[in-house]
Structure I
Amino acid sequence: MQPIQPSQLFSKDEIRDLVVSIIVISLIFSFRTSPFGIDFKLLPYFIIIVIVAFFFHELAHRTVARRFGCIAFYKMWPAGTFFGLFLMLIGIKFVAPGAVVIYPYEFGRWGHRTKRLTAPESGLIALSGPATNLIFAIIFSFFGGWFFQQLTFINAWLAFFNLLPFPPLDGSKILQWKIWIWGLVIAIAGLLVAFTLF
């Protein structure tokens, strides 16, 4: 069997997991308890929003991890997916359909072997997802209208949630690396969430 290289394109399983996750998250955000059901008029907009916020968050983790020589791919979490759909029915928007799985490796002439990620490497991989969301949120905050407000809020909320300092969230890894970087980015995310709510 040939060793998996970090530059490998998306596998069929990964594409399937990403597509299912995007659809599920879009359904969760477009669901309304009153009137009860999916708002199909809003669904196409939320699909675009989720692609921007969720897909590029995960792609950032994947890309940076692979730049450090890791095997990294997106994997859906079935329990989180079904739990999110169940909570959707009672008006709770729980979004945890999966994550990028990272296997640290070093590549050489004879294949690959396990290595340990340094604190800066682990911190930068963790930071890349929320940082992508914050960049998008800041850019979209300059535009008016419901669509851009939702783009700003969901990007800021996704960044803030992932920056909470609890394993396995990104915030716990950033906190172990540089506490001031974690404090700065979570403060920015919190301000952006508050900005869109008030």
Structure II
Amino acid sequence: MSGHKFDPRNFEKLDNPERLSVFDPDTLFAPLRLPAGAHVVDIGVGTGFYLPALSRLAGSCGTVTALDTEPAMLEHAARRIAGQALSNVTLMRSAEDELPLERGTVDFALLAFVYHEIENPVALMTDLRRVLKSGGRVCIVEWTKAERDKGPPPDHVPSLETIREHVESCGFVVERVEQPSIYCNAILLTC
């Protein structure tokens, strides 16, 4: 599978409030019990659409690190952070498969609608495993392979089976798979 990158010039699609009908992070993350002072990471932050929910999830004494490979996306995310006064969020530029984070420092990571864009998902997931704490969790939200009126063409999206093979080969355990809407699946992992 080769990655099919989102064109940053279409950033307004990422800021559409209708995206919450496709995937509402507050609903999906409600059962998660993160420790006080949790370190949460948003991989492929884009415009920062999900940062308010991740900021709430991390809590007032937790931190959120928002990563992206695209400087233009980081600029959009910076405006959201400032506009919503998200004081526990930090932005960092990242390579696609090498995260600028210390080993064993992350409690929870989100990859929302970016897995299909990754050139080498096994390399990314291997490095993500490195930075997660023991017992750390990951949520991969990815488009379904069905025909839909939103998102990339189905042939640009990996199957659930392919994602499962990738993550299990990197030492993750698939905790559960949910379908928050007809458009996407949410794969929750532990290490």
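Each reported figure results from applying straightforward, stated rules to the coordinates on display, with no laboratory input. This one's a predicted model, so the numbers in the text were calculated from it and none came from an experiment. Cβ atoms are built from the backbone, for glycine too; each structure is taken alone.
A value of 0.20 was derived for FRET efficiency 1/(1 + (r/R0)^6) of positions 135 and 151 (r between Cβ atoms, R0 = 25 Å, to 0.05); which structure in I, II was it taken from?
II
The maximum of mean count of other Cβ atoms within 10 Å over residues 23-30 over structures I, II, that is, the highest value, falls on I. For the set I, II, ranking by mean count of other Cβ atoms within 10 Å over residues 47-54 places II highest.
Of the structures labelled I, II, one was used to calculate helix-only ellipticity at 222 nm (-39500 (n - 2.57) for each DSSP H run of 4 or more, over all residues; to 500), giving -19000. Name it. Computed on structure I.
Tell me which of I, II gives 17.6, 61 when you compute Rg and Dmax of the Cα atoms in Å. Derived from I, not from the others. A value of 3.2 for distance in nm of label points 7 Å out along Cα→Cβ at positions 87 and 119, calculated from one of I, II, originates in structure I.
Given that distance in nm of label points 7 Å out along Cα→Cβ at positions 55 and 95, derived from a single structure, equals 3.1, which label among I, II identifies that structure? Traced to structure II.
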